[in-house]
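Each structure below is given as structure tokens.
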Structure 1
Amino acid sequence: MHNEIERILFTEDQIAARVRELGQQISRDYEQLLGERISHEPPLAIGLLRGAVIFLADLARAMPIPLELAFMALSSYGRSTSPGEVRVVKDLEIPVAGRHLLIVEDIVDTGQTLAHLTELLRARHPASVKICTLLDKTPRRTRSIKLDYVGFTLPEDAFVVGYGLDYAERYRNLPYIAALKQSATRS
């Protein structure tokens with residue numbers, strides 16, 4: 001598996017440090033927004049399955065505030081590898097009206113999926129919607145989307161894996177984020 005890695009982009013230590021920083025920043029922002037209400041109105045962090053699971057778990061542990069977790073699964077690929085129609089595969093099991101939502105995503109690439117999800121959730125009348133992504137991959141962006149919290153910006157169009165990111169369901173368990181060799185995507 002490691003011989004299919006072109007190069008490491010973000011090390012395990014870099015990721016851990018940045019996740020701690022994000023957790024502290026997000027916690028401060030919600031404490032400021034909610035004050036004492038935070039104990040009975042905790043934000044709801046929505047992790048997008050499957051890629052954001054590792055990031056969300058680490059981020060939640062880095063947030064010393066009351067927090068609830070939920071998960072959604074969306075699919076933006078039909079029978080090809082090109083982004084297509086976005087559909088909800090697993091929806092939330094709780095109502096979000098009046099709640100403060102934090103969407104937690106592993107990577108924002110074109111922005112199509114996240115734009116669709118944001119519109120869907122806003123239609124459910126939450127108190128607020130904020131977005132936290134581990135990676136903001138900018139070269140292929142086709143939809144403008146406001147990202148409130150960004151772990152790392154990736155200005156190149158590399159195929160990235162590790163720390164939850166996959167290729168054909170492989171590599172998610174790598175403790176770092178790496179660029180995958182092009183030859184590995186053809187097998």
Structure 2
Amino acid sequence: MENQNYFAHETAVIDANCTIGKGTKIWHFSHIMSDCTIGEGCSFGQNVVVSPQVVLGKNVKVQNNVSIYTGVICEDDVFLGPSMVFTNVINPRSAVIRRDEYKETIVRKGASIGANATIVCGNQIGAYALIGAGAVVTKEIPAYALVVGNPSRQIGWVSEYGHRLHFDANGSAICPESGEQYELKNNQVRKI
């Protein structure tokens with residue numbers, strides 16, 4: 001892999017036919033399997049496994065002990081917290097081969113998944129959603145949603161900076177860090 005434009009620790013394993021973007025860092029004991037597409041500026045902590053055909057956008061941050069299984073797509077700026085878990089089969093059995101039954105899971109731009117959370121396959125995590133530590137996601141999560149618990153339940157909304165939004169009677173809220181304004185209408189949030 002001469003002339004590579006990313007960093008891989010000497011203990012990392014990179015299989016053939018991977019596309020890895022410029023400036024990406026792959027740390028200790030991580031394994032990037034064949035046919036992955038990884039965007040620029042990504043970071044993989046210790047002991048990360050990226051299964052074949054996974055697609056990750058730019059600036060995806062993957063913390064220690066995360067396995068990203070075939071069928072997972074993460075858009076740009078996604079954060080995957082330490083030891084969070086993806087699945088890719090709804091009804092796994094050791095004696096039954098279900099490689100043709102992998103379900104697609106999409107994590108949209110800017111979403112964050114907290115430490116030890118579990119994402120059941122076949123669901124979509126909306127843009128900038130925040131999944132709390134230890135949550136178990138069993139259904140679609142809307143953009144900007146704040147979800148916690150097992151099974152996960154929505155308890156509010158967050159800004160693109162990850163701050164809880166407090167909407168007034170007119171359905172308006174302002175992020176305390178960025179000053180950006182958000183609108184809540186028909187149980188959907190959008191940045192104005």
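Any read-out appearing in this document is the output of simple, stated calculations on the displayed coordinates, not a laboratory observation. Quick caveat, the model's predicted, so the values are computed rather than measured. Cβ atoms are built from the backbone, for glycine too; each structure is taken alone.
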*Work out relative contact order in percent (Cα under 8 Å, 6 or more apart) for each of structures 1, 2, then name the structure with the largest result.*
1
*Here FRET efficiency 1/(1 + (r/R0)^6) of positions 60 and 164 (r between Cβ atoms, R0 = 25 Å, to 0.05) was calculated and came to 0.55; which of the structures 1, 2 was it taken from?*
2
*If distance in nm of label points 7 Å out along Cα→Cβ at positions 132 and 172 is computed to be 2.9, which of 1, 2 is the source?*
2
*distance in nm of label points 7 Å out along Cα→Cβ at positions 44 and 108 - structure with the largest value, from 1, 2*: 2
*Comparing mean projected area of the Cα convex hull in nm², for residues 52-115 alone across structures 1, 2, which is largest?*
1
*Hey, helix-only ellipticity at 222 nm (-39500 (n - 2.57) for each DSSP H run of 4 or more, over all residues; to 500) derived from one of 1, 2 reads 0; which structure?*
2
